1. Check the numbers for distance in nm of label points 7 Å out along Cα→Cβ at positions 121 and 137 across P, Q and tell me which is largest.
2. Can you tell which of P, Q yields 14 when relative contact order in percent (Cα under 8 Å, 6 or more apart) is derived from it?
3. Figure out for me which of the structures P, Q the number 3.0 belongs to, where mean projected area of the Cα convex hull in nm², for residues 49-96 alone was derived from the coordinates.
4. Of the structures labelled P, Q, which one yields 3.1 when distance in nm of label points 7 Å out along Cα→Cβ at positions 41 and 201 is computed from its coordinates?
5. Out of P, Q, which structure matches 43, 19, 16 when semi-axes √(5λ) of the Cα gyration tensor in Å is calculated?
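Bear in mind that the values in this text are calculations on the coordinates, not laboratory data. Since the structure is predicted, the reported quantities are computational estimates derived from the model, not experimental observations. Cβ atoms are built from the backbone, for glycine too; each structure is taken alone.
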Structure P
Amino acid sequence: MTGHGADDAEEESGFDPGKRLVTPPIHPLPPLRDVIARHGLSANRALGQNFLFDLNLTGRIARSAGPLDAGSIIEIGPGPGGLTRALLDHGAREVIVIERDRRFQPILAEIAAAYPGRLHIIDGDALKVDAAKLGQAPRRIVANLPYNVATPLLLAWLDSGTAFTSLTLMFQKEVADRLIAKPRTKDYGRLSIATQWRAEVKRLFDVPPRAFTPPPKVTSTVVQLIPRAEPLYPADAEMLEKVAAAAFGQRRKMLRQSLRQVSPQAEEVLVATGIAPTARGEELSIEEFCKLARAFKARRAPGAATAPL
C-alpha cells in the first residue's frame, strides 16, 4: 500500500492471517503493482480514478459486503481489479464489472481467465447502464466509486427500490457524512433525506489517502446501504426532492421564505402541517419533510382550491 511501507511481498501474501481465501484463482495472478507497470498505466484523474492496492483493505470491503455466494455482485469502475480479485477470492459466485476506461480491459480479461465463468466485463459508462437488470437476484453493488459520479449513481440505484439487496460503497468522507447526517447538524441536507428515506445507512470504516495511488486529498469512507422495501414515510419522490432542495438552497433562510420556491402559499402549508414557519430546513426530520411534500402535492391535485404552484 502506497505511503506506509506496504510492498509486493505483502500483496502476494494474501489477506489477514486466519482469513483464508475461499476460492483462489486457478493460476496465480501477479501483484497489482506489477500489472500496472507491465501495462504502463496510471490513474486518470479526469475519470476520478484512484487505485487501491492494499489487500487487507480490499478484503475487508469484500467481507463487509457478504455473503457473496448467491446472486450477482456488481462492481463499478474496477480499474486494474484489486477489489474485483478480493470479491472473487472471497467466494463471489458471479461478479459483473462496468468499466468505461478501455485501458483496463486486458487486465480484467486476465482476471476473468483466472476465475473461469465467474467474472463478466461490461465496457460502458455506469451512468448509462441499468444495473438493476444485470445478473441475478440477490444483487449487491460493491464499489470504490469514482468521486465525480458517486452521488448520481447512488441516487439512481436507490430509485430502483429493492432491486439491490445491499450497496457497499466507498465515498469521500464528506459525502459519507452527509449520507448518515441527522437533523440539526451541519452535514444534514438534501442527500441525507434522499438517502435515508429510501435506505438504511451505516458507516463501516474510513480509508486514509495513503491507501491509494495516487493519494487523493481527502479521506474516504466505506458505507453500506440496505434499500427499504418501502420508503421510510409516504411521499411523492419528486415533490420531496423539490421541498428539500428549496429548504436547503439557502440554509439560513426561514422555511416561510425558502419554500416560496415551491408554492406562494408556503407559510399557509407550514402552519397547516404544524411546522413553525420560522424554522429552518436543518431543524426538520425526514418525517416532517415527507409531511410537507404530501401537503404541497395535495395542493397541486386537480380541483385544489389554491393558486397553482
Structure Q
Amino acid sequence: MITKTMVCSVLAGILLCACTQSQVDVGAERAALQAAADAYHAAGASMDAAAFAGSYASDGLLLPPNEAAVTGRDGALAFMTAFAEAPGASVSFSDMNVVVAASGDMGYTLADAVVVVDGHDGQPIEEEIRDFHLWIKEDGEWKISVDIWNEAGPAPGGAADASDPIADALSAAWPGMAEDAKVVDWDGNVLREGSNGYTCLPTPPMLSGTAPMCMDGEWMKWAGAWQNKGDYAAESLGISYMLSGDEGASNIDPYAEGPTEDNEWIVEGPHLMILAPTELLEGYPADPENGGPYVMWKGTPYAHLMVPVGSRD
C-alpha cells in the first residue's frame, strides 16, 4: 500500500536530486565513463577475463541474444572465460557513443563490435554487433549494470520490413522481448499471439517512414486514445520500446505528418518512451537537444518522456 508519507519521501528525493544536480560536473563524469568503457573494451580485446568481469556492477546483468541471462561478476567471469577458450575467438570495439545523465550517476554507452570464432570447418565466422551498456556509479566508480547486444545487420525500416508488418513491429523490441510479444496492427487485428504482456505494432499507417513500437498495457491505453484523438491521463508508469528509432515526428504536435518551420521536427534514434502522471514529467525539459531525456508533446494528453538509448543518424 502506497502511503502519503512514502509519496512525500519520494518527492523529497526528487527535489533533492534536482537541487544538487547543477553541482555535478557532467563533462568530467563523461570522461570517466569513457575511460571505464575503454578499459572494458581493452579487457575484451585482450581476453582478460578478470578485468572484463571487474567492469560489471556486483549485481550486473548480461543478456546474450537467445541465451539465458548471466548475473554478477562471477557470471561475467565464467562467460568471458568460456568465450576466450573458443577456437579463434576475438572481439574488437569501435565507434562508441557515451552519454551521462545530468545527475552524474547513470549513463550509457553504445558501441559497434566485431566478434570472431572458428566454425566447425575451422574457418573464421565474423559477426558485427551493436553493444549497449547501462552504467551506474558503484562505490564511486562506473560499473556496467546491464549489458545487451544484438546483431548489427542491415538498418531496420527498409523495403523488407515495410512488406512484413510482423517483422516491422518486432524490430522495435530487444530480442528477449520479441520472442514472446504479441503483434497487432493499428486496426486491432492480431497478427501473432504473445505471452509476455507486451504488444508490438508496426509503423502507424498515418506516419511516413518507419516507427514501430512495443508497448505495455498502459501504453496500449495511450495508443487507443492517441489514434482516436481521445482523452488520456496516465494512471501508472508505462514503458514502450522503439529500438528501431523513427523517421521523424513533431516534438509539439501529436498529429503532424511532416516537418515545418515551427513544429520542432525531430528524427530520433533507438529510444524508450515512458508514461507517467503529468506531475512526474514536469521536472524534465522539452528540448530534444538537451543531452538527455525530454518530454515530447508536452501540454497535451499524450505527453511522454523520451529516453534516447542510441545515436541519431
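1. Ranking P, Q on distance in nm of label points 7 Å out along Cα→Cβ at positions 121 and 137, first place is Q.
2. Of the structures listed, the value fits P.
3. P
4. This value belongs to structure P.
5. It was calculated from structure P.
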